[in-house]
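What follows is calculated from the coordinates using simple rules that are stated; it is not laboratory data. A quick note: this is a predicted structure, and the numbers were derived from the prediction, not measured. Cβ atoms are built from the backbone, for glycine too; each structure is taken alone.
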Structure P
Amino acid sequence: MSSYQLDLLSNLGINILLALSVYCPMATGQLSIGNAGFMAIGAYVSAILTVHLHLALFPSLIIGGITAGIIGVIVGFPALRLKGIFLAMATLGFGEIVRNFFMNFLTPLTGGAYGFRGIGSIPISISWIWGWVAFFLLFFFFLSRSRVGLAMMAAHDDETVSELIGIHIVLLKVSAFGVGAFIAGVAGGLYAHYYLYIEPEFFNVWESIHMVLYVIMGGMLTFWGGVLGAGIFTLLPEFLRFLLDWRGAFFGIAIIGLMIARPSGLITREMLRVSFWTPYRKGVKL
């Protein structure tokens, strides 16, 4: 496999993780445009641990993810007071705060605006990235079929009714925010140790917007939508290279057309309802 193909598959795996990090809070009705900030936290914390403290890669990724998750929980509490565009703007501001923090502080450790160099001499193998992708896909697969997954769907559809039937909305939403931040932090750590160089500009607002677009394009109501959206955004521009300067314009037109034709995304819950998951009963329409 060529280095180009390896980079493409690695980038695809990281983008899938980032899409899942946005889907998690979005599944409870929360729109976060600050996940690039959580990604940056995971990337810098794990890089500092491996480079300056000589910690092994796996615990560094876990600690970086947990650090991002804890900060996500802290951000999640005040975010409960906000909804819609106000929540989106608040999380966008958080992402910019994190980016500027790593640009102007901890410079002896991170290199500041010049970037964090020397994270390693050899990139991590692609199996590291796709191992985490497989883990989180299994996690969301079983979560979607659990009571917690049903509670997340209910909170997304109607928060008031969910509270009336006994769902703890505050705990559910804050937990979703924290888990999403953890996943973004792990993705950031993998990104740092694959490309061996990071700088604050890698985690700007456009990175957060791309994560949201993965989920919106693929489908907001199932985690498979985020996976499909990340795949399209990562691979389609490469397949359109023959269009040269028109590639970006064609890609933009494709996105607009898709949003008009499929405003709910490419994948919906109804499309994923497979009869063999439900025991067949004679006379019952599935």
Structure Q
Amino acid sequence: MPKEDIQLILDTAVSFREVLERPIKKVPPLQGKTIANLFFESSTRTRLSFELAERRLSADVLGFQAAGSSVSKGETLKDTARNIEAMKIDMVVMRHAASGAPHYLSTVIESAVINAGDGGHEHPTQALLDMYTLREKFNKLQDLHICIVGDISHSRVARSNIYGLKTMGAKVSVCGPATLIPRDVERLGVDVYHHIDDVLPKVDALNILRIQLERDAGRLFPSIREYHNYYGITRQRLDKAGGEVVIMHPGPINRDVEISADVADGENSVILQQVLNGVAVRMAVLYLLGTRN
């Protein structure tokens, strides 16, 4: 996605962020539009955020979860989507465990498709809301230094953030055990650190990722306790580094594993702002797609 498109989405989100502060938090741009949320993988924040964004824009919302659907009877993704599209929907928001599934879907249906996370590939709207939150905090993205910490190998959030932040002129580093850092990740234009205390004094913000135990990441280091000792973001570690570092996390948080409770709830944290900004950013994406000619 080019810089101009990212800029347009972030600038559009500013208006919708203001809408969310009003007593009546609803506007009519997508009235008469129908949006189907196809979630083939578990989600709480992203699913609810998209649903709320859709309703705030006055769209009709069609919910779908794979459990208990025809998918469990062997129906293909293509047939599921085309049957739903036959009900005259306008947009699809999809999360899927297979990398590339949203792209594939866009080739077999006419409706606009929004990627809400596909396997270990990307999570575009999460990166957009992260960039919006950083810009809100620092009034810029150019020349900021952001370090993404944790399970980089399994993280679609890391990939989208790297692409987006680099496009907007930020410096990006990654940090974690060697077993959780993809081989040749430097080709994406990032610096690699294996000791969190080496990079902490150099950064403006940390984007902290959880260990994805459901993808067997726990087998790639000796123990949760050891991971916390070497990479966990604690108040003591932040104080030792000096300076004010903004703390971000896409959730869900594993408290006292990748981040201590006092840091997650502390004055440096913008985690809850990320959640609120996520609704505004997704409203912007839906609006721009839903009102295009």
Structure R
Amino acid sequence: MIKHLFWRPSASNLANRGIWTLTVFILLVIISYLDFLTGYEIELNLLYAIPVLAAAWFTNWRIGLALAFMSPIMLVFVRVSNSYYYSHWAYYILNPLLKFWIFAMLVYWLHTSKKYIVRIKELAHTDGLTGAANRRFFMELMQAEIERSKRYNHPFTIVYFDLDNFKAVNDKFGHSVGDRVLQTTVTYIKNNLRKVDVVARLGGDEFALLLPEIGEEAARIVVSKIQKGLLRAMDKNSWEITFSIGVLTCKNPISTPDEIVKIVDELMYSVKNQGKNAIHYSVIPNQNTL
């Protein structure tokens, strides 16, 4: 659910990768040509690492590895074109192999570093127990959705829900079972929503969903389906857990994320006060019509 927020193979991502692939190959050709013009007396060996590293960072490790393989071959070709011959035929193999090994190590180092950076970002934006987004990241995403709604006049829906009787189940079966309840809840939601939807853990047993492009009617269908599915998941594990849910549909809102969360939180608590295990819907109307 969170992974797509950092990278997913959309059309724009693939187009950018294609542009970078073409760019690094052209860069390799340019460097080879400059190397040919300057002759063997000026060493440009290190410049060959530039397209290799650019490919590994901006495309993927496979293309980086392909450049790591091609660069030493181009380098030897330039030397031969400049009438620079090795004293033994074995050097035509050993030199490219040595440079390929060095470039391949650089590609591996950069690929590993990039994965580490992405992982750090994920940890900064996700709840460690459930893998859902954390509160801070959810608020950032909601602010972006508010701005998008204002620009394009498209609706979005915020869902706020609480696990009824969670404390009793936690006390009865222990924290390990309580953790499983939370993880099962998030897993079910992740498997039954779109990739653009976001589930976040805002508190101990309080969660929120951000549903872009979902209006009032669609929200009723989606949230009702989610609630029924969650109840089946709880019943399957013999957990006496139900769900109190507040649902707020917004279109071009002038409210801030904190204000919206406060409203939908109050909707959820109105369900709590009226007997739990139900859904309360509301709408923030289009501000342009007010």
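Tabulated data for the structure shown
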{"quantity": "Origin of the value 3.3, where distance in nm of label points 7 Å out along Cα→Cβ at positions 115 and 227 was derived from one of P, Q, R", "calculated": "P"}
{"quantity": "Label whose coordinates, when mean projected area of the Cα convex hull in nm² is calculated, return 20.8 (choices P, Q, R)", "calculated": "R"}
{"quantity": "Among P, Q, R, structure where helix-only ellipticity at 222 nm (-39500 (n - 2.57) for each DSSP H run of 4 or more, over all residues; to 500) as derived comes to -12000", "calculated": "Q"}
{"quantity": "log10 I(q)/I(0) by the Debye sum over Cα atoms at q = 0.16, 0.18 Å⁻¹, for residues 43-138 alone from the coordinates reads -0.71, -0.82; which among P, Q, R", "calculated": "R"}
